1. Output the label of whichever structure in I, II has the greatest value of distance in nm of label points 7 Å out along Cα→Cβ at positions 49 and 217.
2. Rank structures I, II by distance in nm of label points 7 Å out along Cα→Cβ at positions 65 and 233 and report only the one at the top, that is, the highest.
3. For which of I, II does Cα extents along the principal axes in Å, calculated from the coordinates, equal 53, 39, 38?
4. Work out relative contact order in percent (Cα under 8 Å, 6 or more apart) for each of structures I, II, then name the structure with the largest result.
5. Of the structures labelled I, II, one was used to calculate log10 I(q)/I(0) by the Debye sum over Cα atoms at q = 0.22, 0.26 Å⁻¹, for residues 113-176 alone, giving -0.91, -1.23. Name it.
Structure I
Amino acid sequence: MRLGVLGVGALAEALIRGVQQSEYPFEWCLSPRSAERVAQLQALSGISVAADNQKVADQCDVLLVGVRPQQVEQLAASVQLTPEHHLICLSAGVELQVLQQVFNPARVTRMTASIAVEYPGSSVFLYPANDELSAKFVAAGYGVQSFATEVQFEASMLSVCVNAWWLEQIQALAETLVAKTGMALPEAVALLARAQQESAVLLQQRPESTPVALAREIGTPGTFTARGLDHLKANQAERPWVEILSQLLTELKRS
């Protein structure tokens, strides 16, 4: 697939780097803005740079929009698009209806991801669903999740927040392992990261089972796992997570 990039921001750069590491890299045509970032990306194979935004649009039917939300209208004014153009917009918080208006007559799909998108094996989130686009990213080694409503898509952005929360929990647990066993911190972090990966594998391979059911299947009565689950439940360990997630979802809905 050949993608033009209008605005090479940090997330667009991460996505380009990740895809180009995959077994099925894309071809990219970049706008010249963010000259230092563009120059670094040119060291990768499959990267070309056009003279301006319009030249990118002239060469590519599929365009990745990587500008900040407040720059979307300015970008739209700088290019003439056709019904054959398909825009993939990374600009957070700009509703699909607005994007369709400013980029008319092109088609628009919203996309979000975390900085982990620099590495194949991470995920991208789409609204609305697009089977052709999904297939290209799956082939490049990414997980793809699409949403039925824009409200759900907006909420998916909070999964990035949850990633950060998990990382802090891993740090705290790793430091406990270091203090109690003498294990090196990188070794402790790697051990806990693998445990989290195994949880993800179980959830992916056993979609008919709830997370709680899987946890209790592992934590059979009398085991250390069961003791830990009971202790966490008795102390309502999930409560601050649920509270802040609910609060952020409420704020997101108001914005």
Structure II
Amino acid sequence: MSLVGVRQEASIAYLEIQRPEALNALNREVLLALQEAILKLESVKVVCLTGSGDKAFVAGADIKAMQKMRPREARAFAALGQGIFRLLQDAPFLSVAGVNGFALGGGLELALACDLIYATPKSKFALPEINLGLVPGFGGTSTLLQRVGFHYAMEMICGGEMISAEEAYRRGLVLDLLSETDWKQDLDQKLRVFAEKGPESLFLARSLVRAHSQTDRDRAQQLERESFGTLFDTGEPQEGMTAFLEKRKPKF
């Protein structure tokens, strides 16, 4: 099975992260498969991202893959994720995340790279990197701030705690809550509203909104990946990720 499933119906493309045995966690292979899928899209007005299975959208970056990274490797991994997520931000189509389950760490950052986020009531959201001795590395420090404002972003990034879909909706992180039982049909109805618009006007409309929100993106993401990589020289990520895998509290 491909790591990223692709299906297109008229001008709507559906991309599904297909690694359910690992709760769709992002490793290098998944990121490159996502990049390939995005670059191959043609004649698309709307792209919808989901995760396979009923437990997670994407439960984060692959901790086992990151555990033994050196600073240079960590910076390269952050740059890879940032670059691929920027494909969504700069794309000539509207991007929508359909979250059903966990959207944690890199998974939430993937959702935040999309223009709109819809979620089922059971979904959970967090940027828990701080609990691993890390910081978000795929753009989340800036994209979360844009969605929820300074206080909520500071709390989520520095506290690392999980919030419910209802709380995410209240904070403005999620645009709307989908039906628990028929969430895909509910999501499809929302996608069709955008797909009915003219391709040029839709592209220009989203580009204008994006332009206002991304003025300082380059500098913010450079600082983020440098910080992400630097932490791998401190020993904190190694202790944090080892503790996570050993199911114990880290000793920082």
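Rule-based calculations on the coordinates, nothing more; no lab input. What you see is a predicted model, and the numbers here were worked out from it, not measured in a lab. Cβ atoms are built from the backbone, for glycine too; each structure is taken alone.
1. The maximum falls on structure I.
2. By distance in nm of label points 7 Å out along Cα→Cβ at positions 65 and 233, the leading structure of I, II is I.
3. Only structure II yields this read-out.
4. Evaluating relative contact order in percent (Cα under 8 Å, 6 or more apart) on every structure, the highest lands on II.
5. Derived from the structure labelled II.
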